[in-house]
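Each structure below is given as structure tokens.
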Structure I
Amino acid sequence: MDPVLLVVLITAFALLFDLANGWNDAANAIATVVGTRVMSPISAVIFGAVMNFLGALVSGAVAKTVGADIVDQKTLTSAVGPLIFMAAVAAAPIWITLCTWKGLPISCSHSLMGALVGAALAAGGAGSLKGPGIKKIVYGIFTSPVTGFVFGLLIVVAIAWLFRSAKPRLVKRLFGKLQIISAGAMAFSHGTGDAQKAMGIITGAMIAVGWQSADPRDFHIEPWVRFSCAGMMGIGTIVGGWKVIKTLGSRLGELKAYQGFAAETAGAGTILFNTLTGVPISTTHSITGAIMGTTAAQGIRVVRWSVGKKILYAWVLTFPVCIGMGALTLALLRAALLK
């Protein structure tokens, strides 16, 4: 297949993934500020879109992990190499969209990573995967919800102790203003991580067709790639994932302004720490863990665990389902395009 057409198709699907990411994951970033009624849904969506766009222009560590540190160099530069990335971005949005329709804030990151791993396995077996990149994915899966939960719990307990003698009206007013800052930080951190995954896919495709060096030390993101992915994520946020906002903003537990601030601060901190080290962490895992941590501070019964269980089921299913979808999509593309 003509490499120009192939890169164009992969870019189109990668941008579609970013759009779907805006529907789901970007909605997670602003859910708490809506749930605490600090901002209206419309204002929060516009605010989140701007901060997501700005965050996407920062850093490139996660893009490098996705584009150069998961698929083995030999497999990446083979004839099937470009199809691995195409299979990943064709399969992941299907799962993301299905879960978004059901109002489940599943991990777009793990949907894409699962599809990428599945396509690589179908291309060359376990030998086609690079250990460092896989370790980062596994690390993110198991640590992000726990870290978010612990940070959220600790921050909300600290706030409750520091303001134990303050008037409730003062606390509400203060954290109502502070939560706008924390919501912006959450949306910004989301942009620094999730938009880079599509950037990594597009750049990886260009490496696979020989338009960039396959040496990981030479990995770089073209400006047009960065701006197009950032812009598409912003559009996806504006289009809106209203069911997801409702699920995280109110159904996990009733949040007050100081709890929303604690959850967003914990989530943003978890994401930024991992993003800067190249770990493709899940915004969904981080913010959901943080929200559950802040509500659990009031007592275990306050958390609506029935909603949490539905989200947990989606998490458990995402990686194996998307691995299978990625492998199947790669097999179909290989049969159709490599004869």
Structure II
Amino acid sequence: MPKAKLLLTLLILLLGFSGRLGAQERFKYSYIPKQIYTNQIFPVTILETNASKELPDFLFNVNQDQQPLFEKPLLIRNTNESFYTFYFQASKDHFTLPELTITENNISTYLNSTKIPIASLKPKADFCAVLAAEMKIKTSQASTFDEKNNLITLSIEAFEANLEDMHLTGVADEGVENVKRKGAKVKGEYYVVLPASQKSLHFTYFNTIKEQYITLHTPIVIKDYSVSTQSALNPKSNPFDNVKKLLFIALAVLFFLLFLWKRDFFYLALMTLAILILLVFHTPRKMICIREGAPLYILPTATSRISTHIEGQLETILLSERKEFNKIENKDQIVGWIKDEDLCKN
């Protein structure tokens, strides 16, 4: 009997050890980069074989400095295998992948910490400080900032990119706003103030897949013309607007003469349409009152930088609206955005 108990105990211990050994073999790193660059955002992938439908618990050693950008991994299932991807950002000096504890069905697996070498880039003069697997400009908008400068806003989409670090040398003002991450994908808006004489913007980013610098380029086309508040309610005239007014006056006269000649009410309708368009051109813009000391934001976002403050109570033309922001031009002809809360109360 004692021998039977001893054999049973050994069998239980053997089964327990083999179960833990099997769990240990189920989880392993399937991808760790051999080398990374300073500030690079990169993936680390864990493979689970004979995977169950339940998501294991992942816990990186909190006592180590480097931690993943997201607590939950990006999951990809392939038949009986599961791939769990975490994203990290490299520091300037060194990077150590922290020890990882994976718990599934009350059984824990431990993956040791790993040092990953960090290399330095030789940046180009127009390098924007972004490293990415891919980066592209989705949209570009340009508007008058003041008499000598334009404000350019780029909507950027990238993958595995440190978009928050974007920076161009030799610019008056710049910033990154509304950065949103989802897995490898990141979106954000980059704004920069450039001289009005500059007709295009180009910069390079470092492509971590191709291991080379890639140039991005966008033309600077002003679509939102500056508006001035002098003695009249209308913005200062634009030569092209005057041409359009003369054109519609001529069309209205022409359609009226055709109506008298043909007696066809179709021409009368066209004449009415031309007159309505002319009325739109002559409709006064809405005026708003802004309190003294109100901040003038560069962009209509809660985290935007402040370009200046309003000196004295200001009554000016409302150029456009976006949610709780109002686009205006101050007395110094600086265009920016004012919050609803900074409008005059009375």
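Laboratory data are not the source of any read-out in this text; all were calculated from the coordinates shown. Treat the numbers as computed from the prediction; the structure is a model and nothing was measured. Cβ atoms are built from the backbone, for glycine too; each structure is taken alone.
To which of I, II does the computed value -26500 (helix-only ellipticity at 222 nm (-39500 (n - 2.57) for each DSSP H run of 4 or more, over all residues; to 500)) belong? Intermediate results must be reported in sequence, preceding the final value.
Values: I: -26500; II: -7000.
Traced to structure I.
Out of I, II, choose the structure whose coordinates give relative contact order in percent (Cα under 8 Å, 6 or more apart) equal to 11 when calculated.
II
Among I, II, considering only Cα Rg over 2.2 N^0.38 Å, which has the greatest calculated value?
Values: I: 0.98; II: 1.55.
Answer by largest value of Cα Rg over 2.2 N^0.38 Å: II.
Have a look at I, II and say which one yields 0.10 for FRET efficiency 1/(1 + (r/R0)^6) of positions 55 and 151 (r between Cβ atoms, R0 = 30 Å, to 0.05), as calculated.
Of the options listed, only II reproduces it.
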